[in-house]
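Colleague: In what follows, structures are represented as structure tokens.
Here, each number is a calculation from the coordinates, and none is a lab measurement. It should be emphasised that the depicted structure is a prediction, and the values quoted were computed from it without experimental measurement.
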Structure I
Amino acid sequence: MSHKLKHSGEMPFKCDWPGCDQAFRFRSTFVYHKKVHINDKSFVCSFGCGKSFIYKNDLKNHEAIHSGQY
């Protein structure tokens, strides 16, 4: 079914958070989106600075600063 949704343009997963009108084709994307609303910052900096992030990619970019990549 998910492959059909990709082509149909249907967005069956609607965010019910007050003031948010976003919709998603895939449940996985919707679940990922909900982390923003609940402030799920489960990705914690391994360098011990105490910062945490909602998205793994944000943590990766942050840790690159500690490691001198940026």
Structure II
Amino acid sequence: MEFVRVRFAEDRQVFIDGTPSGRTNQTLRVETGTHTFNLGNPRDYVPAWRRPVVENTSAIRPLVVTFEKG
């Protein structure tokens, strides 16, 4: 099990591989591997999606995936 924190200026739904999976600015759990992250609609953020490899994380050291207002 791996851990990710998706950062964004607002509270938004986080989609991981197309599935609603939690909220921004919270630590989320995912399986090890490559995943696609986005914030759904409205698409007022950049980039439109991120696709990092998630590995070697922990609850206290999650991978940080950042989106900016766009």
Structure III
Amino acid sequence: MIRNTLREIFDEVDEAAQARRLLTKRFKGERLSEMRIARRAAAFLQRRGYSGKVIFDLLRCSIEDE
């Protein structure tokens, strides 16, 4: 049980880092705080299989950073 929990935690961190790199590369120079672009970014990551939690957290952090 502990092993599974640790695996989930570390896999999520890797997934979030990968999603951030992909989002940065694809939407470089675009303002993710604009609703239209944020929706496109979310759909882009969804099509690549990222979880909703990772997408939400990533976009929320990106918007707060702007």
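Colleague: Which of I, II, III yields 4.5 for mean projected area of the Cα convex hull in nm², as computed?
Modeller: III
Colleague: Now, a different point. From which structure (I, II, III) was helix-only ellipticity at 222 nm (-39500 (n - 2.57) for each DSSP H run of 4 or more, over all residues; to 500) calculated, if the value obtained is -26500? List each step's numbers first, then the result.
Modeller: Details: I: -13000; II: 0; III: -26500.
Structure of origin is III.
Colleague: Determine which structure produced the value 37 for relative contact order in percent (Cα under 8 Å, 6 or more apart), calculated from the coordinates; the candidates are I, II, III.
Modeller: III
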